[in-house]
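Computed from the coordinates by the stated procedures, all read-outs in this text should not be read as laboratory data. As the structure is a prediction and not an experimental result, all values here were calculated from the model. Cβ atoms are built from the backbone, for glycine too; each structure is taken alone.
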Structure 1
Amino acid sequence: MTEAIDFAAELNPQQLAAATFGDGPLLVVAGAGTGKTRALVYRVAHLLGRGVPPHRILLLTFTRRASQEMLGRVARLAGGASARVHGGTFHATAHRLLRAYGPAAGLAKDFTILDQGDAEDLMGMSRAALGFGQRKSRFPKKETLHHVYSRHVNTEISVEEILRDDLPQFVELAADVKRVFASYTKRKEERNLVDYDDLLLFWVAMLEGSPELGARISALYDHVLVDEYQDTNALQARILRAMCGGHRNITVVGDDAQSIYAFRGANVRNMLDFPAQFPNTTVVALEHNYRSTQPILDVTNTVISRAHQRFTKNLFTRRTGGEPPALVAARDEHEQTSWVVDRILELHEQGTPLREMAVLFRAGYMSADLEIELTNRKIPFEKWGGLKFLEAAHVKDVLAFLRILENPRDEVSWFRVLLLLPGVGDATARSAIDLLVDREWDPRALADLIPPPRAREAHAALVSLFESLRDASADRAVPAEIAALRRMYDAILRERYDRVEPRLADLDQLEIIAAKFPSRAAFLSELALEPPSATQDLAGASGTEDDTLILSTAHSAKGREWDAVFIIWAVDGWFPSSRALRSDEEMEEERRLMYVAMTRARHHLAVLYPLNSYGSRWGSEYTIDQLSRFIDVGVRDRMRRMAAYPAPAPIGAEEQPPGTPLDLRALLRGRFGAP
């Protein structure tokens with residue numbers, strides 16, 4: 001129980017101040033590795049101990065994994081009552097509130113959530129319907145349109161400004177771009193679809209658009225706690241102001257120095273301006289670092305001290321020892337790679353597992369040479385990123401069938417399913433959808449479609465499939481539905497792919513995952529809200545972890561830590577990216593990104609920069625590189641300067657050795673008969 005917790009004994013003074021704070025706005029500025037999660041978990045436990053009902057506490061995070069971890073720790077700390085604390089991501093919480101209160105605001109309760117790929121496809125349909133796909137002059141593609149739309153919604157920056165700053169070649173097309181957005185919005189409404197951005201947009205609209213409805217929703221909670229507040233966007237900040245406008249009991253935890261997601265709409269000003277947005281805010285800084293050695297902290301503190309605007313904090317540790325981080329100059333990329341691999345093998349021989357080492361870089365393409373060398377040396381590695389499980393075509397196909405069953409008006413899913421039939425192209429699929437629209441999206445209308453000769457057998461199977469699933473009982477389990485539709489789809493899969501076994505195995509896993517959910521709606525909503533990168537994310541870890549080196553972008557490394565970290569390509573134009581040179585704000589975010597990368601290290605940190613860059617692995621064109629501007633004189637003074645491979649010492653001339661004298665010139669003359 002919470003009364004048994006000795007907060008003073010289990011927390012450092014700053015964590016204690018944050019955890020036991022009373023009412024009102026609280027900003028916890030938590031430096032890297034300072035135990036912010038611990039402070040947040042103990043704050044929830046303290047609120048429960050004060051008698052705050054658990055269902056009146058809302059804990060908002062940015063990933064389901066973070067939410068589950070925190071609530072699990074609260075349960076172990078505070079007992080069973082904590083199970084009723086409301087927690088989840090912003091989008092999952094918005095989804096839950098829209099299901100409950102959306103009908104009062106004109107949103108049908110049985111809406112379907114579009115994932116990003118489906119939202120782009122629907123945007124493409126609006127683009128084509130307005131005739132912009134046939135223009136002689138260039139027009140933004142569906143992916144670009146969706147990016148602009150999402151950025152506009154989340155940042156509240158006008159479409160004109162986004163085009164001017166990011167896509168100046170399309171700035172004259174702003175009016176046409178907004179026509180596509182209007183069509184896209186109408187299509188979502190007519191088909192009862194909600195995209196990822198709508199979840200937040202509708203949440204804030206319910207709070208701000210209706211005083212009565214907004215009061216009902218904001219009155220659900222007495223305390224709101226937010227993790228990683230530096231990653232919030234403009235919409236999320238508005239939501240929090242509206243949710244806490246009455247009681248003002250809001251706790252936000254974050255680190256302005258780790259705000260690195262502006263490309264997703266995050267705005268570091270939300271954190272920097274929090275005391276102004278919530279007057280009489282109490283600010284608590286967590287500075288006691290439990291991760292890194294002091295020499296590493298000396299370097300990272302210096303790097304971030306150059307930031308133009310920040311909450312001042314100076315991280316320290318009570319750990320002793322540790323060597324200064326290495327700053328390694330290499331002649332070129334290959335020498336950089338060789339040094340990193342040799343050092344990894346050296347640390348591994350000394351007992352550091354591969355999984356406790358990571359190589360970080362600004363962008364994914366920067367690890368190409370390293371990946372080749374690791375493969376040649378038979379060193380196993382895992383690169384974070386790449387194709388996600390739900391992005392695989394065969395998985396998206398099966399989910400499209402399920403979405404049609406859940407929402408027959410889902411035009412995107414219908415289009416995908418129809419194009420699976422052999423011989424069916426865009427024109428036939430469009431005719432089928434027109435037929436469905438005329439019949440108010442009744443799947444039985446499909447029987448009246450006259451398919452191309454090649455598609456007759458598959459068309460008959462599709463009609464039969466929807467007929468059987470429609471006639472089945474409403475409480476049919478999702479795995480049973482997947483099994484039923486696979487009786488048709490697996491044949492298509494075998495026809496389309498030569499190596500079908502891995503894809504069939506993915507679908508087997510999808511059935512297993514689906515068994516965890518009480519309904520089709522819950523299953524589809526979960527996948528849209530928290531898409532897994534692999535089946536293990538939803539099915540559960542196997543309990544075994546291969547010893548593999550981690551290669552990762554600096555963005556993907558945020559929130560992680562390793563014993564040894566190697567940062568490669570610390571070169572101007574690479575890290576920071578050349579694209580950031582256009583504005584001070586982007587350069588400041590690049591500085592924070594370098595700080596994030598460096599603060600991942602516990603014991604060993606090495607920063608490498610090649611002096612020459614070649615146009616290709618075998619190319620002759622090269623540039624002379626300049627060390628990243630973030631590693632300035634003050635930073636370098638706290639690092640060990642070294643060369644990747646020092647030049648070999650010259651071979652000294654020795655005295656004439658004893659024995660028969662040798663005349664090299666005479667030997668050469670004799671070879672050709674010269675005197």
Structure 2
Amino acid sequence: MKEKVKMKGQLRLYMQWPLILSLIMVAANVAVGAMDIGAGMVMAIFTIVYIAFAIRLYLQKRSSILADMVEFASEYAWVQKRLLSDMMQPYAMADESGRIMWMNKVFGEMTGLDRKSKKHIQSLFPEITKEDLESREEVVSVHSSIGETRYRIDLKWVSLTGVEALKNQLGAGAEEESLLAVYLTDETEVIKCRQEINDQKMVAGLIYLDNYDEALESVEEVRRSLLTALVDRKINKYIYSLNGIVKKIEKDKYFFAIKQQYVEKIQENRFSILEDVKTVNIGNEMAVTLSIGLGMNGESYSQNYEFARTAIDMALGRGGDQAVIKDGGRIQYFGGKAQQVEKTTRVKARVKAHALRELMETKDRLLIMGHQRGDIDSFGAAVGIYRIATALNKKAHIMANDFTASVKPMMERFIGNPDYPEDMFLTTEQAVDLVDANTLLVVVDVNRPSITDAPELLRMVKTIVVLDHHRQSSEIIDNAVLSYVEPYASSACEMVAEVLQYIADGIKMKSAEADAMYAGIVIDTNYFTNQTGVRTFEAAAFLRRCGADITRVRKLFRDDMSEYQAKAEAVREAEVYKDAFAISVCPAEGLVSPTVVGAQAANDLLNINKIRASVVLTLYNGTIFVSARSIDDINVQVMMEYLGGGGHRNAAGAQLTGMSLDEAKNQIKDVISQMIEKGDIS
């Protein structure tokens with residue numbers, strides 16, 4: 001052991017000081033002898049005695065000093081090992097594979113392991129992934145639990161190069177270049193306190209009565225105050241049961257505030273007030289419905305209120321009778337079973353028409369854009385906006401990147417027609433070159449930026465107008481200066497037809513334009529059998545007066561034999577799920593527009609008795625296009641949102657990739673089962 005111990009650094013220098021001092025005394029002796037020989041002789045005697053004593057002391061005591069150092073080092077290592085073992089911080093060392101090699105007492109007590117156990121760290125904490133073990137970052141933190149105790153696990157790689165003492169303590173298993181240090185920190189109380197703080201946060205909410213005026217008109221005048229009082233009582237009782245406060249801010253609007261701890265409770269009962277308020281009946285022919293918007297986890301109370309306003313706008317934009325929670329950047333939807341009541345007044349249409357005209361008059365050029373693989377409703381609405389622009393002497397262009405084949409016959413009536421300029425239709429590349437500060441972009445029949453015909457234009461154009469009849473999702477065009485989204489409308493063409501009547505006097509439509517808009521209404525309503533209201537027929541009557549020809553439109557949309565056979569095949573092969581849902585696959589081979597045929601097949605399946613909703617899948621160009629239709633109270637928009645799609649309450653769709661048709665059918669069945677379990681389908 002003595003031979004192995006070597007002195008290094010300052011200790012070695014300190015042990016050599018007698019030899020160094022001897023050299024200094026010799027030099028001093030020479031200097032004194034040069035000045036006085038007698039004095040030099042006397043000093044030489046003392047120098048010789050000192051050197052002899054120093055050498056004897058150095059040689060004799062060096063071994064005992066080294067022995068004392070070895071004893072101290074061994075005692076220090078024992079103390080160090082004891083400190084590690086008795087340290088209150090739970091601590092363990094694992095090899096490069098994650099197998100525990102050593103742990104201190106506290107770690108063993110917390111995990112219930114014997115200190116000689118060689119268990120793998122991932123078997124103790126499944127939350128630790130293989131990537132966490134392989135990561136060589138400074139510290140990797142993982143959260144896990146043992147029983148009811150929550151831990152933060154900090155993982156750090158420690159190099160063992162030159163640390164022989166630590167290797168000796170860990171034993172023969174510590175041959176690796178580095179070991180994984182594992183630290184446990186009990187964060188149960190921290191999480192508990194953090195949860196208590198979150199539970200005490202304020203959640204701002206707004207409640208709007210969707211059909212206040214219509215419900216009052218459906219009851220006798222002497223009972224109207226009673227109806228209002230009963231609705232007020234139910235709302236107040238519901239909020240007070242959550243230990244919240246509620247204040248009526250208008251005749252049909254309420255503001256309320258609750259603690260965040262009650263949000264989970266109202267989510268579990270799926271906002272029971274939505275169904276409870278419908279039970280109020282004192283002779284009113286129309287049930288009262290609510291829309292609720294909640295804002296939470298904002299940076300301030302005012303931001304929570306803004307979140308609530310955004311949420312209530314989302315609920316109303318999706319048709320009402322539902323609740324929307326905006327939790328920071330996350331949005332959740334609840335309810336939405338009831339059919340939205342059509343507003344008989346056109347005041348909103350007139351106001352939006354005047355606002356659109358003011359915007360158009362400030363711009364020199366209009367770009368009109370629909371959705372990807374535009375259908376006849378998208379095309380007809382774009383043509384209607386084009387007519388408005390030309391009537392106001394504005395240059396306008398329609399984006400025409402990818403219309404479905406069913407639109408081509410109608411489109412051919414405009415291409416090459418001397419009544420229309422050659423640049424009426426543009427591609428994205430051509431439109432980008434025209435964008436400037438005086439450009440207005442009008443988006444029709446879509447309100448989701450990702451599926452617009454040219455999403456890049458939304459970032460380039462500063463002034464954007466949106467006209468759509470689809471219910472809004474969490475993805476919306478948020479930089480629009482004018483947004484007119486009405487889910488009650490049957491089609492975008494219906495909305496544009498109303499705007500046409502109010503935006504200016506004496507606008508004359510050509511027969512081709514009237515046909516295109518009339519066709520959009522006909523196709524989206526499935527020949528006036530779906531989502532049709534009084535204003536739908538009024539818009540159709542207006543277009544008929546403008547020259548729309550029913551027979552001409554019908555001839556344009558007759559099926560080819562191959563398309564008709566594909567629809568028949570989809571209906572024949574349909575599978576009935578849960579006795580109410582028809583699920584089928586539409587063949588795409590040999591069809592020009594297989595997605596359109598799939599949508600038509602979904603409509604045809606609704607004609608079968610006891611079928612409440614239909615879903616048809618079409619595999620086209622590597623993508624599965626899903627068309628969903630309903631004839632009852634089932635909201636297929638919510639169903640398609642589970643698949644990343646959206647649409648209207650009775651007509652919606654989605655696109656699926658990376659799976660087979662059988663996998664897609666199973667996923668749709670899972671969604672239906674999930675909605676039934678949650679109560680979204682009764």
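Can you say which of 1, 2 returns 1, 4, 9, 11, 13, 13, 12, 11, 9, 8, 5, 3, 1, 0 when P(r) over Cα pairs in 5 Å bins from 0, in percent, for residues 56-351 alone is computed? Considering all the candidates, the number was obtained from 1. Taking percent of Cα pairs over 49 Å apart from the coordinates of each of 1, 2, which one would give 41? For percent of Cα pairs over 49 Å apart, the value 41 is produced by structure 2.
Taking 7 as the value of relative contact order in percent (Cα under 8 Å, 6 or more apart) derived from one of the structures shown (1, 2), identify that structure. Comparing all candidates, it corresponds to 2. The greatest value of FRET efficiency 1/(1 + (r/R0)^6) of positions 232 and 568 (r between Cβ atoms, R0 = 25 Å, to 0.05) among structures 1, 2 is that of 1.
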